[in-house]
Structure 1
Amino acid sequence: MPALHTRDIVVIGASMGGVEALRALARGFPADLPASVLVVLHTSSGQLADFLDRAGPLRATTAEDGIAPQRGRIYVAPPGRHLLLTGEGLRVVFGPRENSARPAVDPLFRTAAASHRSRVIGVVLTGCLDDGAAGLLAVHRCGGCAVVQAPDDAAYPEMPRRALLAVPDAITAQLSDLAPLLARLAAQPAPVASSVPAALLLETQLWSSISPDGPS
């Protein structure tokens with residue numbers, strides 16, 4: 001039976017040094033990238049989407065709650081809000097800080113893994129500490145593809161190193177090679193999806209129930 005889906009969801013997490021890494025990726029993506037790209041940057045400003053929109057051929061916008069992601073588009077977590085992906089579309093929620101960050105990488109990766117399983121490509125870029133490691137493991141366990149910027153190529157190698165400790169089998173690549181690599185992976189048929197661990201499913205359901213509104 002032919003595959004029903006390709007790997008059409010790319011989730012990317014970065015922290016320190018991430019603006020330039022993300023701009024390099026945006027420059028390298030082809031105009032016909034067959035995937036939606038969702039981005040979390042810890043120190044994201046409201047201008048990040050504009051930077052990425054000008055950097056390459058794909059349209060980049062700040063994510064909005066409740067919209068369905070489209071292929072060939074980049075969606076950026078807004079400042080002070082977590083970005084999630086559910087079966088119904090994007091969620092932008094206030095929620096508690098995770099790994100001392102809001103937005104944080106792990107909530108995006110976990111919810112994408114639980115809702116889209118083997119269709120997901122998780123990517124951890126430059127940054128400090130370990131946000132993204134647990135989320136990348138969730139992507140891997142649900143049948144998705146794990147990709148990590150080579151630590152020796154990262155401006156801040158700790159996030160990539162921690163991700164590789166969590167998922168030793170992850171694909172590693174230099175930043176200059178990541179965009180064409182992701183384009184190739186996105187065109188591949190998604191493998192048979194793994195079942196979602198019960199604890200991950202419960203956790204993502206709790207996250208998805210959070211209100212988009214912050215404190216008044």
Structure 2
Amino acid sequence: MVQIVDYDAGNVRSVQRACKYVGIDAQITADPEILLKSDKVIFPGVGSAVSAVDTLQARGLDEALKEFYQSGKPLLGICLGLQITLEYTEEGSRDCLGLLEGACERFNFTDGSIKVPHIGWNEVEVVQSHPMLKNIRSGDEFYFVHSYFAKPSESGWIHGVTEYGDKQFASILARNNLFATQFHLEKSGELGLKLLAEFADWQGGSC
């Protein structure tokens with residue numbers, strides 16, 4: 001069974017519809033016990049990291065996600081769900097889940113022509129192979145909506161990068177049974193759906 005984490009962070013219904021389209025029977029839950037019993041978990045999200053982490057903690061989902069990750073079962077993070085897997089975010093100077101060592105920083109451009117948040121389609125360069133990426137090629141475009149970007153402590157966890165303005169940031173992270181994208185799979189058309197479909201078969205692990 002696949003569960004989508006509900007922590008009032010926006011787009012769970014659109015993720016569920018995308019899952020149904022590719023043949024994944026995914027349910028939505030805010031119950032830590034149900035999450036822990038699931039076979040796979042999708043951790044999506046948009047909006048404020050501060051309120052998201054507060055809600056996770058209030059519902060006991062923060063500890064459940066940590067325990068689920070330690071179980072070795074597949075975990076898919078999307079957008080805010082990628083950012084919160086790190087230890088810390090500059091947004092509200094907030095501690096996060098700490099599944100991966102590292103932090104999120106805010107885009108800061110001296111050139112006023114570069115808009116923040118970063119919204120729209122952009123290319124992803126695949127810098128490291130992964131079973132989830134077998135149908136994805138460098139130059140493929142995905143849909144982004146974010147003001148903060150991940151800086152993991154280990155470059156070996158970075159599987160895809162994207163350029164925005166003069167910044168190159170990690171747009172795909174993976175470590176063991178965690179795979180996470182800064183872009184929205186559910187808003188990225190055919191390629192996003194291909195990635196989501198791969199999650200149905202992925203059993204965790206990078207090779």
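Quick note: the coordinates plus some simple rules give every number you see, no bench work behind them. The structure presented is a predicted model; accordingly, all values stated were derived computationally and were not measured. Cβ atoms are built from the backbone, for glycine too; each structure is taken alone.
Quick check: -10000 is what I get for helix-only ellipticity at 222 nm (-39500 (n - 2.57) for each DSSP H run of 4 or more, over all residues; to 500), calculated from one of 1, 2. Which structure matches?
Values: 1: -10000; 2: -7500.
Considering all the candidates, the number was obtained from 1.
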**Item:** Computed 2.5 for distance in nm of label points 7 Å out along Cα→Cβ at positions 96 and 136 - originating structure among 1, 2
**Value:** 1
**Complete:** Structures 1, 2 compared on distance in nm of label points 7 Å out along Cα→Cβ at positions 112 and 176: the greatest is 2
**Request:** Identify which of structures 1, 2 gives the largest calculated value of distance in nm of label points 7 Å out along Cα→Cβ at positions 24 and 192.
**Result:** 1
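If percent of Cα pairs over 14 Å apart, for residues 8-71 alone comes out at 59 when worked out from the coordinates, which of 1, 2 was used?
Details: 1: 55; 2: 59.
Only structure 2 yields this read-out.
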**Asked** For which of 1, 2 does Rg and Dmax of the Cα atoms in Å, for residues 104-159 alone, calculated from the coordinates, equal 13.3, 39?
**Response** 2
**If relative contact order in percent (Cα under 8 Å, 6 or more apart) is computed and equals 20, the structure in 1, 2** = 2
